[in-house]
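FYI, it's all coordinate maths here, none of it is from the lab. Quick caveat: nothing in here was measured; it's all calculated off a predicted structure. Cβ atoms are built from the backbone, for glycine too; each structure is taken alone.
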Structure I
Amino acid sequence: MSNLKSAFIKGKTFIPFLTCGDPDLGATAGLIREAVQNGAGIIQLGIPFSDPTAEGPVVQESNIRALAAGVTTDKVFEFVKELRSDVKIPIVFMTYANVVFSYGAERFIVGCKEADVDGIIIPDLPFEEKEEFHPLCKQYGVDLISMVAPASKERIAMIAKEAEGFLYLVNASAGEQKGVVSDISVILDIIRENTDIPCAVELGDSTPEQVERYSTIADGVIVRGIFRK
């Protein structure tokens, strides 16, 4: 069993997202340790990128600040290696295909292995193109985490059957497109019919009440925006 899947054994898992280096890496380290002390089960770290197309304005601005502060992929790897001296819960990277390609796919995934990063999420990597990276991830023991968005029942089931680590459920409305399943609870039902891999729901600008509500139906929640009281 992977470390990521194991993180869900004890119950609902809280997964905070932080952009590495916003406003600097020292501050990021402090926030990560604070999150661990307050019960986070997995830490999701964004590698700063100049064109984070899958992000909202809050995370886009955090990427701009981190890049302006001089954060690079090499610095992120070294940062996580140092962090691992005391942070023992699973860590996953969220990054973009261009970051991995430009760094060198094998070099990047070996870097994940050496830094004890448990998985990577690549939001602009279509499921059908995951073989660009999946064999290397398999070789070095790094989970390639699949994302599920509102889609047809068949597509949701297909992604669920091949999932590893945990499934990342994008909390987005698909409107009234014909044949598209957009209800979160229905998507979760389809996932659970096809895999025993845990599923965490993404939240953006959220409140404790929203986190509590989604945690009743999902295996975990991912908070990626401002946490409002």
Structure II
Amino acid sequence: MSLRIGDEAPNFTAETTEGKIDFHKWIGDGWAILFSHPKDFTPVCTTELGYMAKLKPEFAKRNVKIIGLSVDPVDDHKRWARDIEETQGAAPNYPIIGDSDLNVAKMYDMIHPNAAGGKRTAADNATVRSVFVIGPDKKIKLILTYPMSTGRNFDEVLRVIDSIQLTAKHKVATPVNWKQGEDVIIVPAVSDDEAKQKFPGGWKAPKPYLRIVPQPK
């Protein structure tokens, strides 16, 4: 079965570039991003993993851990890290799972279900570019899947995490292209009477269902 937003992220144990982990224990009480890449020593993936290394401090500010995955062995990840540092200016500073037996890839629907370790074909030989954002409750908050030829926009993942964390604390939603610090929208489930208590400064309402307020602090 495919995973959906709101499902519990399947737990697993796996070997990584930073040792063996139990995924849920590794997440702990914070947030996590699990992202897969098709193959080590390939061009688009090299740019992605280097950029994620540079973004790690921004994710850390938001209490978000990063972990990568492909079906290549851990030793390949470690050798490839030197190329990433040389070409991108930063080596991976987060664990990368070596999922050679395809266990995690299949669990998270990242690979063709008929693929088998050591017996893969050209049609099913690599994990897709998936991103899963997982909350402290171990529930999946975001799922993104990109084609192999398109590198991901990890700034967008950071933006979405800002929105998810904000809307988890306050009864608001974020409008199109929202960025941290911009106006937000009061959710329809909040009545005007309740909104007056929560947002005493008032709001703009071009339509009764579209109530715009400054971002709560």
Quiz item: Among the shown structures I, II, from which was the value 1.4 of distance in nm of label points 7 Å out along Cα→Cβ at positions 26 and 130 calculated?
Solution: II
Self-check item: Comparison of I, II by Rg/Rh (Cα atoms, Kirkwood Rh) - largest value held by
Solution: II
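Taking helix-only ellipticity at 222 nm (-39500 (n - 2.57) for each DSSP H run of 4 or more, over all residues; to 500) from the coordinates of each of I, II, which one would give -9500?
Checking each candidate, the match is II.
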